[in-house]
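These notes open a run of structures that come right after.
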Structure 1
Amino acid sequence: MDIAVDRERLAATFIKLCEIASPSRHERVIADHLKKLFTELGAVSVEEDDSATATGSNSGNLLIRFLGNQPGRDGFFFSCHMDTVEPGERVRVRRENDLFTSVGDTILGGDDKSGIAAVIETMRLLRQTKASHPDIEIVITTCEELGLLGAKSFDTRCLRGKYGYALDSSGIDRVIVGAPAANKFSITITGASAHAGLQPEMGINAIAVAAKAISQIRLGRLDAESTANFGVIQGGVATNIVPESVVIDGEVRSHNQEKLARHSDEISRIFHETIASWPETMTENGPRRPAVTIDLMAEYPAMRLAADSPVIRRIQTAGEALGKNLEFIVAGGGSDANIFNGHGLPTAIVATGMDLVHTTSERLRLGDLVELTQLLFAIAIGAEPECS
């Protein structure tokens, strides 16, 4: 199957998107750019929701609709996110042959502007070739990098498509069909302050309490389906003051809901037991023991797509039509796809060619972006494998 992607047009689109700054919560400029662009491409509707009030962004999520010409056939959606991590201001793209990088002091922005660029080129090709396709919706979210906030605030009841494809993963020709659920922790230990040199015995060192608890907790890979991590710890005000409080932020992930609950409960139990066993201390305000507050939040649900589900059959057929050997894998990260799946909308995650994301060494090859666009076009037209 031959799909004539305009390589230079695609490259120019990608560079333009990358050079529009859009760090999380500052997506207004790129949102306006995309609204204008998709309107010019013939979208029947381009809508911005009111999710900004929930996410704190200066823009809402976008929902774009293109009408198809296949009456009676269910449509589907593509999903991308428009925000990037920092440093993402004043991005300048360097192109050497067909390799894109930033000039080196910012990220490139391929996460996730590679996905957006491929969708734009796909819609241009559909219009240019007048190829037959069902209704196609495009969801472009904000604040994905801050914990999928845009997707969490998106009203999925607005979608007419029954399933979709989130274009947001590294590598190429990879389709993620499973990803874990995650719980997020924020744990606050409260002790008692005192002068560390004059009266240290009258203080309760919150950092020491936290350290004792953490030393008893299993972190890293817990089993074949689960992981745990503490990633941020903040506390204390000066080296000569016994720290009164400390906050520890972490997470537990698992592909198994029962294990997720069990591992999360274990962390809570150890912190509470550590607090209960800490000796009573005579502080400036009388005898006291440390205290703990644990906020546990469900970050996102697990996803697992069946091999015979329509969303997988469609992309498998498209890959076969292109002669691709797509790799279907279970991954360890979360994305907007987890949120859509949690709302009963089967969504596969498709690799876009992005590489070394979230670093100033980020890179993307035009050839991979072309291959992604060909795959999206084949998905859109419901391509059948060619007979040999």
Structure 2
Amino acid sequence: MLGEKFMTDNKKIYLSHLGLVNALGFEHQMIYDNMLKGFSPGMGKISSPLHGKTFFAGEVTADLPQVPSELSLYDCRNNRLALAAVNQIKPAIERLKQKFGGDRIGVVMGTSTSGVAEAEQAFVSLHNEAEFPEKFHYKQQEMGSLSKFLASYLALEGPSYVISTACSSSGKVFASARGLIALGVCDAVIVGGVDSLCEMTLAGFASLEAVSDELTNPFSVNRKGINIGEAAAIFVMTQSTEPDSEAIELSGVGESSDAHHMSAPDPEGKGAVRAIQAALVDAQLQPEAIDYINLHGTGTQLNDIMESKAVSMVFGDNVPVSSTKPLTGHTLGAAGATDLALCWLLMKNQACSGIPHRYDGCDDPQLSQIRLCRENANEQENPVSICMSNSFAFGGNNVSVIIQRSAS
């Protein structure tokens, strides 16, 4: 229920390690530096062979590791993105296996594409050559294959599953993974989200007239829509009463489902408000305690109207906010974890301001008043210590997540 604290025994949950790749880069310091500079090497135009046009999108430009031969049935770009991220935190996972055993560590991931890109290529081959490629297997595109692949790769035997609720998928995983620990099923969970670029999402959002052919421009009067992106963001979630100084506490998660429309948000933002308020209640915080909000901020007409209204209803214009979609693209099933990961980096680096909002500076007078982070804004006296990240999806699947710096 809305007013009931989830962790009734007051034990805390921590996100102690992070693996991250996206259009900003493929290493913590690189991503953090580029994020603050507003430089994203992976944002640009890509070609669509199937549709004969170009899209402005966020692409991971790093060379990705190869899937081991014994797991070749899971080989796809989505799982290679996952591999690039999880390899960054593999030593920490190995230490947890030694401590708890592989059967006490779960895997809960969010995705919306899985290996659809490989399936698209397979069907092109079927059309042109009357047969599927020899290496194509259904496991590549199966929605649950992401967690199955990671569990197999890491030799983990705890619960393993995927949550797929469109753009809130990897925000909702934090509530689900936290439940596994709270119920005593797991001692640790590998949790996050991964999505890769594919023709289905590019063409699908284009058919909804929701795609911008230039860099997305959230909360501007000139906004034209989203840029699709790809990313992987994978955390280690643990429970401990004495976290190390690296750990960031997962202090609140709020979910709602307004089911207003299949693809359009409730224009009054009622479902978004419920998710935001539920996260605050779960974290036992008042709105003024939040130092920064990473908005869903897609740059579509409807999202920005709804989200500015929802944020204004709860926070007024007192909390610095921004959208990081111009830096990563909208990474769909990976967006919740990716946006939260950028907040995590802010806290790890003890930044004294939120992430600057990248847009053309032309505010939309029809939007509710919110406090967009300005690039040259005065920094606050103390480092950012409590952040909220919002993710709002098709079908009214809403989630807000709050993290905060733990004491050293």
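Upon calculation of distance in nm of label points 7 Å out along Cα→Cβ at positions 87 and 159 from the atomic coordinates, which of the structures 1, 2 produces 3.1? Checking each candidate, the match is 2.
Each of 1, 2 could give distance in nm of label points 7 Å out along Cα→Cβ at positions 271 and 303, but the derived value 1.4 comes from 2. Each of structures 1, 2 was scored by Kirkwood radius over Cα pairs in Å; the highest score is held by 1. Taking mean count of other Cβ atoms within 10 Å over residues 295-302 as the criterion, the top structure among 1, 2 is 2, with the largest value. Given that distance in nm of label points 7 Å out along Cα→Cβ at positions 231 and 279, derived from a single structure, equals 3.8, which label among 1, 2 identifies that structure? Label of the source structure: 1. Taking mean count of other Cβ atoms within 10 Å over residues 223-230 as the criterion, the top-ranked structure out of 1, 2 is 2, with the highest value.
FYI, it's all coordinate maths here, none of it is from the lab. A quick note: this is a predicted structure, and the numbers were derived from the prediction, not measured. Cβ atoms are built from the backbone, for glycine too; each structure is taken alone.
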